[in-house]
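Undergrad: Before anything else, here is the set of structures, which you'll find just below.
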Structure P
Amino acid sequence: MNKDIKVVELFAGVGGFRIGLEGASDCYKTIWNNQWEPSTQHQDASIVYRARFGKEGHSNQDINLVKTKDIPDHDLLVGGFPCQDYSVASTLSKSGGIEGKKGVLWWQIYRILNEKGEKRPNYLFLENVDRIINSPATQRGRDFAIILASLSDLGYVVEWRIINAAEYGMPQRRRRTYILAYRKGSTIARKVQNERDWLLFDGVMAKAFPFEQVYRSESIFDIEGSIKEVSDNFNTDKKLTPFGNAGIMIDRHVYSVAADSRYEGPCQLLGDIIVDEEFVPEEFYISDEELPKWQYEKGAKKIHRVSKEGFEYDFSEGGMAFPDPLDRPSRTMITGEGGTAPSRFKHVIQTRSGRYRRLIPVELERLNMFPDNQTLHAEVSDGRRAFLMGNALVCGIVREVGKSLYRFIYDEEPVSTHPIEERRDHQPKLELSLFEHSEDKIVYTAPKKTVGLDPMKHVLIGLVKEDNKEYFLDGCPTKIYYTGKTKNFPSTIALNKLFYFMPYIKGKGVKDLYLIKIARIGSKAEIHPKSNDKAPRLVFDLELIHQFKEYKNIQPNIFHTYRDTTLLAVEDK
């Protein structure tokens, strides 16, 4: 029995839904995804997504312009759609459909589901900010009512929860609304017998994130009228939203409650995701001269201001913890986390040595439970990496919901070979197998930095065997070179003298000059997993810094390969 769950990921960012679902079960297969950032020409998130998952099935096009027929049929639609004004501009009387305000991306989800017709997916898993159940201020809950009503009209049973990741053991206090929808007739929809029991005890969300109902917090009502009427008239005379932070809707009938989280498992704290001081670049530390500016931004203040109209008023704000406590989950990360400028909202910690510093990108990734260096890319700056994480979701939430979904669909425990906690890699390697079916020539990003060539620095010339030849000729600027097994590697080589590396290609000679970034113990299986050769070898992590105009003939014998050769000797050839 084929148990693959075909996934389409909209507003994909850098792949949070994909990582979380793959961490839940190997059966989740993302077959198509879309990521488009309308506010920038440089598509950082799309660049990162393609680098990590390959270009097959990836769309970097405005979703408003993507035709539904170009999106493959699928079982599960996921996406963190932007928080916007969801009001309805008009109705399409002839077609019986609806048309929302232009640029509001919820209506693109609706369009895809509506146009898919009977081929629309059985399941939806969506994410948004926690305030969606309260917006807008003039009609509390209207936006959420529009979403629920339109999903109901498409034939879905919907449940939702506002979840604070830190309340379930995760390292960041990040509150988000998670929406699950089950198409009527689907395996899960058929299991919903009693709406109250499903919401409180028996449902997908309740099993993934247990909670207790706040006493006497039930809210039961129907969402009535056309979508346009919901947009115009919902909750116009009330100051509070009728939606609780946990709820279910069937046939526009809403049952919701205020939920109080219940969790007794292990917890991650901010201090648990911090790297050692020696791995932190100096630019992330705050100088003694800049420290007072940070203290001012974080402190309580009262400022007298005058508006453009001449109105005088006092602006005040309370103080924030400075530095951020390491023995608690972190504050919510925002998109402005990057950059060196002092800010009230950026995280600052104090190191063991007493110095203050900002969080580095890999720590921001860990706060969202992404694999280390998920956003590392030559074309993406540290500031943009922080922005991408400020926009992202917590992968651990997606993983737990993904596990629960799988259990309800197949009545068995899910199995994953991609647990997110084990995918920590400070030096991520390109998985060439992702591109094995590509017909186009792969174009690699050239290194951005330059390294001055020193002819007196020592270079190791290493023989590239036939099974590794294509790897060193594919044009990728970062490489791994593994030597022969350690028992065969010359004990006389002075590793502390080595600076450069040049691969010797049989029949060609040497041409590419690499910087040896790291020398370590590893195995051949890192590059050739199918070989299952895990014998210890000396491994060099390399970065291409120079290419000679043509190949130079170097004799590939033991004396030239392992002796103290300088770059000058190579240039003289």
Structure Q
Amino acid sequence: MMRNGAEMLIEALKREGVEVIFGFPGGVVIPVFDALYSEPAIKVVLTRHEQAAVHAADGYARSTGKTGVCLVTSGPGATNTATGLATANFDSVPIVCITGQVPLNMIGNDAFQEADTIGITRPITKHNYLVTERSELAATIKKAFIIAGSGRPGPVVIDLPKDIIVGKLDEEYPDEVKMRGYNPVLKGHIGQIKKAAELLAKAKRPLFYVGGGIQISGAAPAFRKVVKKTGVPVISSLMGIGAIESDHPLNLGMLGMHGTYAANMAVTECDLIFGVGTRFDDRATGKLESFAPHATIIHADIDPSAIARNVPVEIPIVGDAALVLEDLLPFAKPPSIDPWVKLVSGWKEEHPVVPEKSRGRLSPGVVVKKISEVFPEAIIATEVGQNQMWAALFYNYTQPRTLITSGGLGTMGYGFPAAIGVKIAHPDKTVIDIAGDGSIQMNIQEMATAVQEGLAVIIAVLNNGYLGMVRQWQELFYGKRYSGTCLKRRPECPEQCSNPGDQCLAYVPDFVKLAEAYDSVGIRVTKEEEIVPALKRAAEVKDRPVIIDFIIDEEANVWPMVPAGGANKDMLLGGVK
């Protein structure tokens, strides 16, 4: 059947099971949008910025396990995807990003809306393709989906010149393609797994340390069986939250810079760490010379380059987390660790993570706890900063793939468009973006997308009038020199100010009016007794987003905190017991 490139692309997407595309049109990709116009099998979600299109595809992918797809035009359309692609690449999210490109004979001539998309995206994607022959298109698309979704997943860019998009060819979409040199290892070496089980059984102070690979591989059910069989305590990275219930007796919580006291002390005193699907990144390990000084480390990961990159590993296991844990289960034995479990449980009980006390305005920890109580089965997206850490520490997660957040890159502006992608994928689920008043403004234009699509996403803005995480560092380590972090500053303010007060502007912006400007719903909460009624009111809105503007303490901090470059045991506890 004779098809132009755009028609072949749409046929390929249908064959790959794609149900939704997030994108923004432009001159080069008009033929693709035209082909989508009359294609009922694929929903097109028009975002208001290309970065948001990638984040939305990312949220869709993280919450479903499917490959997200986005479509943008050449030049600025393609360059605007860079932050979203880097975000997905860091966190191993499967995305196929289709970009338009100027015609082949104009590449390198500084043509209108030309950019070196391949050169720009090569360091921030798992792979990328510039299609130079119409006959290569179908096979390239097939390869892109295989690479994006297999092994350690990641984003793949397909850059399509205009003449490839309009060129015609009689062809069929292939069922399979040969990819020499690309053979991800999925099954872990059984000998290594047996050795790991033997070490685990002999350990006196063991820990499981889980990361995002647990989510990506769908390994949570297998992991929970292993924990039940062995009785070994668990710590997690930010990306591993949800692998086991937050309130599970053996879950000590998140490790690292803003990790719990119990998790940070346990990793300091343990004699064995069994890491699964985690990178042992710097935010988790703290000062490497002081990380787990008494521990033998077992590390299972699908990416061999991640193993022993940051910490020395006694037993490396290359393989998919779910398959490794399923193979481990029959060999796993419960070690004799009653004194250890009693010790770590004591740390957890004596040093609970509790919300900081209010100093006149709302406590952000209390807000997040109330969200958890009212919406116990929500999918939570976050922006980045204090809001992200409060969401990690105070919401009670019971299922995997329910915390959608930018981990490795730490991308402000991620949460709201990601929440849109989540809501598209799960229309019957409550989807909440826990945001800061700084980060939410980076992609606030996507209110128009959510309204247009009738998406009842709840945006919980923890509004302190600051870029809160940077302000916290300035308070603790820079003598309260709040340089560039006050979001209410105006010309008449003193040049040097570190004391928020009554003279400050009330709202910048007024999020309630902003919601109304987008034909949405805005609610402001200033008192603790207003939190639950506001959340319940938001739950009643079914056809548009709701912004709840929670006015929190201006100088509320995230505790515990490990200073940059410090050891995990050297925590600043602040208001935490």
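Undergrad: With semi-axes √(5λ) of the Cα gyration tensor in Å derived from the coordinates and found to be 49, 30, 22, which of P, Q does the value describe?
TA: Numbers: P: 49, 30, 22; Q: 38, 33, 20.
Source structure: P.
Undergrad: With distance in nm of label points 7 Å out along Cα→Cβ at positions 31 and 407 coming out at 4.1, pick the structure among P, Q it was computed from. Show your work: numbers first, answer last.
TA: Numbers: P: 2.7; Q: 4.1.
Working through the options, I get structure Q.
Undergrad: Another question, if that's okay. Quick check on the output: 0.85 is FRET efficiency 1/(1 + (r/R0)^6) of positions 127 and 343 (r between Cβ atoms, R0 = 35 Å, to 0.05), derived from one of P, Q. Which one produced it?
TA: Working: P: 0.85; Q: 0.15.
Matching structure: P.
Undergrad: Same structure again: Starting from the value -9500: which structure in P, Q was helix-only ellipticity at 222 nm (-39500 (n - 2.57) for each DSSP H run of 4 or more, over all residues; to 500) calculated from? Show your work: numbers first, answer last.
TA: Values: P: -5000; Q: -9500.
Structure Q accounts for this read-out.
Quick note: the coordinates plus some simple rules give every number you see, no bench work behind them. On a predicted model such as this, the values are computed, not experimentally measured, just so you know. Cβ atoms are built from the backbone, for glycine too; each structure is taken alone.
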